[in-house]
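Just below sit the structures, each encoded as structure tokens.
Taken together, the values in this text are just the output of simple stated rules run on the coordinates, not laboratory data. Keep in mind the model is a prediction, meaning the values are calculated, not measured. Cβ atoms are built from the backbone, for glycine too; each structure is taken alone.
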Structure P
Amino acid sequence: MVRPFARHYDSIYADKNYDSDIAVLSALCENKDFSASRVLEIGAGTGSHTVRLASRVKELVSVEIDLDFAKLARQKIETARANVRLSSDPLEQLAGGVFDGAVAFFHVLNYIAPASRLPFLEALSARLRPGAWFVTDLWNGDAVVRDPPRRETRNKIHGTMAIQQAIAPTLDIPSSTVALAYQVDIRDGDNSESFSEELKLYIWKLSDLEKMLAQVGFSGIQFWDCRKFPAAATNDSWQVWMRAIRQ
């Protein structure tokens with residue numbers, strides 16, 4: 001049984017512009033032709049980025065360690081693309097040779113605990129050929145501390161569904177974490193469902209990320225403001241895009 005948050009994930013985030021993310025990736029890779037590329041996706045979620053990315057590349061290997069999300073992604077991928085392999089193994093255990101590029105959408109890096117950061121980046125570096133790109137988006141820790149996330153309620157309509165998502169964030173500066181407590185209420189005609197989900201995100205200082213990436217063999221590390229792309233990131237950029245090149 002898939003938990004409610006995963007089962008309703010695509011409806012909750014139906015307003016997310018997945019195509020825009022793919023367009024940013026293309027721009028950060030200087031609009032290169034990916035048709036002969038072998039690409040690694042880290043954090044497939046339910047597969048919405050996956051199917052879009054797969055249409056542009058020769059081969060895509062996607063990692064999703066959350067088994068509920070992986071089940072949903074697998075269903076979506078099987079009906080859409082034949083050039084995708086989905087793995088639920090952690091990146092450190094992933095087999096399958098080297099890649100021409102890697103991408104992690106929807107601030108996947110913020111789910112990696114501090115003790116796991118260096119092993120993760122080492123595993124990523126080991127799976128990329130020299131000259132390969134790594135693109136991701138993430139929260140800028142310094143900006144998050146200066147301007148912490150606030151409580152909010154989002155109301156959305158998706159088809160016949162009315163969705164209310166209440167978000168209660170808790171910033172813990174000593175542990176560099178943000179806990180997001182979600183309460184979701186869904187109405188669809190005479191049917192209703194309510195459930196909760198809590199996510200823990202770990203915030204990175206961009207300077208720390210840059211040093212760690214350099215330590216494992218990346219260079220050319222650059223940051224852009226997600227909301228003002230293609231403007232360069234500043235200290236106040238809450239969410240950023242990053243590109244790094246494997247040496």
Structure Q
Amino acid sequence: MNAPAQRRHPQHKPEARGTGLARALSKLGFCSRSQARTLIQGGRVRVNGRVCRDPGWRVDLRRDRFEVDAQAVRPETKVYLMLNKPRGWVTTVSDEQGRSTVLDCLAGHGLPFVAPVGRLDKASEGLLLLTNDTRWAARLTDPAAHLDKLYHVQVDCLADERLTRRLEAGANVEGDFLAAKRARLLRQGTRTSWLELVLDEGKNRQLRRLLAALGVQVLRLVRVAIGPLPLGNLPKGAFRHLTAEETGRL
């Protein structure tokens with residue numbers, strides 16, 4: 001008696017491999033992932049000549065052809081920027097409330113689409129990186145990288161060594177353990193002080209939450225360096241391209 005035929009598994013569908021279409025458009029430097037989803041769902045994106053309305057449809061960046069509004073989408077030259085983010089601007093690609101975003105600082109300079117690497121909250125200012133190289137950005141923001149970020153923070157009290165020790169010791173805040181890697185007093189005024197604080201992780205509003213838990217209010221928060229890259233004398237709202245040496249060191 002012949003053995004029963006084995007049931008064949010269905011062929012591996014193309015959408016089970018590769019990169020999601022929305023992510024692919026972002027990786028190509030065309031737009032953000034959220035913008036890509038809107039374009040795709042609006043029927044404005046074609047893959048190999050066919051309209052695709054599924055942002056998660058798997059594609060091959062090396063072989064497939066992409067069009068938006070009948071215009072071919074090709075990989076952009078990799079761009080790496082540093083920006084001195086002004087206070088009051090939001091670190092996002094677009095804002096539903098119509099607030100100024102960090103990308104407004106780049107308008108009119110003929111740059112391809114870039115996205116912020118990490119975040120600075122609206123009230124914070126200083127060094128922000130932007131790029132269209134998603135792999136490079138992912139390496140910098142990977143928690144395992146422990147890339148130091150240096151901040152100068154003005155607080156509403158006369159700080160002392162006791163406060164800097166408490167900042168380094170850390171505290172549990174709303175289920176998160178928050179601590180500064182290093183803390184030191186920079187200078188004092190008659191009522192306020194400036195602290196230099198170093199973080200090697202990127203939890204949401206980490207310094208503001210930690211200082212608030214210690215009864216200290218932040219008046220200004222400026223990021224002045226990321227790893228070996230200092231903000232330097234770059235004016236507020238201005239940006240510049242990173243050198244190949246700088247991108248490599250980061």
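Numbers below:
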| quantity | calculated |
| --- | --- |
| Parent structure of the calculated result 13.0, given that mean count of other Cβ atoms within 10 Å over residues 46-53 is the read-out and P, Q the choices | Q |
| Identity of the structure behind -5000 (criterion: helix-only ellipticity at 222 nm (-39500 (n - 2.57) for each DSSP H run of 4 or more, over all residues; to 500), calculated), options P, Q | Q |
| Which of P, Q yields 0.85 [FRET efficiency 1/(1 + (r/R0)^6) of positions 70 and 166 (r between Cβ atoms, R0 = 35 Å, to 0.05), calculated] | P |
| Highest-scoring label, criterion being Kirkwood radius over Cα pairs in Å, among P, Q | Q |
| Structure (P, Q) behind the derived value 15.2 of mean count of other Cβ atoms within 10 Å over residues 110-117 | P |
| Comparison of P, Q by mean count of other Cβ atoms within 10 Å over residues 22-29 - largest value held by | Q |
| For 5.4 (distance in nm of label points 7 Å out along Cα→Cβ at positions 134 and 158, calculated) the corresponding structure among P, Q | Q |
